1. Quick check for you: by mean count of other Cβ atoms within 10 Å over residues 35-42, which of 1, 2 is greatest?
2. One of 1, 2 was used to compute semi-axes √(5λ) of the Cα gyration tensor in Å, for residues 115-154 alone, and the answer was 31, 15, 6. Which one was it?
3. One of 1, 2 was used to compute mean count of other Cβ atoms within 10 Å over residues 51-58, and the answer was 17.8. Which one was it?
4. Of structures 1, 2, which gives 26.9 when mean count of other Cβ atoms within 10 Å over residues 19-26 is computed from the coordinates?
5. Assign the value 0.35, calculated as FRET efficiency 1/(1 + (r/R0)^6) of positions 11 and 163 (r between Cβ atoms, R0 = 30 Å, to 0.05), to the correct structure from 1, 2.
6. For distance in nm of label points 7 Å out along Cα→Cβ at positions 139 and 179, which of 1, 2 scores largest?
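Each reported figure results from applying straightforward, stated rules to the coordinates on display, with no laboratory input. The model shown is predicted, which means the values in this text are computed figures rather than measured ones. Cβ atoms are built from the backbone, for glycine too; each structure is taken alone.
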Structure 1
Amino acid sequence: MSEHPPASRMASRFRGFLPVVVDVETGGFDSERDALLEIAAVPIEMRPDGTVYPGEVAASHVNPFPGANIDPRALEVTGIDIDHPFRLARDERDALNHVFAEVRRVVRKYDCQRAILVGHNAAFDLGFVNAAVKRTAHKRNPFHPFSNFDTVSLAGLAYGQTVLSRAVQAAGIAWDQNEAHSAIYDAERTAELFCRIVNRWHQLEALEATLPDPQLA
């Protein structure tokens, strides 16, 4: 067991950042014009041995902001019914408050400076988060405004796959296509994928530490 507690190890592992996997479902591709319809965030936590695992998801359905564009083709992909009586959506600011509060709690738990967004095509998710923050004049955004970890690149390196469903399966994680394009489901699978890659690297580092130094051979 490491002599350093998980809090200090997490804070040093990612240069003071807490990785938080985020997935959004939207009314299109334009973060300034198209509606944010769902957001889910999964903080990454750490065990005493330095391996990481997905924490509890914080998620919300979101009411389209006034004047938001919603492309019907986007709804066909996601299956979202914005008028469903049991959707229980929050307005954008309330949705951000709900998700950000949990993210900040885990940031404090691990003595990190702030969160860094992890996503599959992370720039897309971060763009919609930043646009919602700007629209709502939110002052307590825990995420770094432009840095991110992108599991497209990580999975391409680790498994030779860049499509989320294929990368998840290549990592040995179950994938249910019927559940895909839900913010919660995609965020949880992306979090598992991220942890699998980080832990694989952790194992390789541990193995390398046991091998003799070739310069001393």
Structure 2
Amino acid sequence: MKYLYLHGLGQKPDSWNKVIKGTKVSESSINLSLAEMLEGKSATYKELYSVFSSECGKEKGGIVLCGLSLGAVLALNYAIEHPDKVKALVLIAAQYKMPEKILKVQNMLFHLMPNSAFNKMGFKKADVISLCGTMAELDFRDSLHKVSCPVLIVCGEKDNANKKTSKELCHYLNNSCFHELMKTGHEANLEAPEELAIVLQKFYDSIR
């Protein structure tokens, strides 16, 4: 069984390195690159999800998906559409209905930021703005019942933008549990990698 990790929009695949290293399944783990998935393609959520879905389909047997922020949205989307393929799901700082107001404010800020600020994301400025703009209408509320695998929902104590939604998601998904990482903000994989690895491994052990 393969463990696939999906980073957030402002991160790169190596954002997961310390977390993966701290688990017992590191040899079976793959940290995917969102920027590489969209290379040469239009920067839309639909296109990104399509490529991601194809990547998951290449894996033989069941997979475990672990995603943060945008990565969590992609992982949840795939688990809804392919319940037989996903054996377990980890959603960190997740949203199941995109907060349109937050996205609009975020995009306004993106417009004001210099191009150089996007280098660490691996995306061009225009691509980030385009990608976020196409996510505004995402709403999985009517499809959450299709997720059949065990789900671990994680959120940082200081991540006020996502904590309420994460707890709500735990009530909507069957066979799910919520874990709050204390003294941690939005980027749990970078802010508390050792603690997150322990939480993930405990969950992984429970699904075997």
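1. 1
2. Value 31, 15, 6 for semi-axes √(5λ) of the Cα gyration tensor in Å, for residues 115-154 alone corresponds to 2 out of 1, 2.
3. That value comes from structure 1.
4. Traced to structure 1.
5. Label of the source structure: 1.
6. Checked 1, 2; max of distance in nm of label points 7 Å out along Cα→Cβ at positions 139 and 179 sits with 1.
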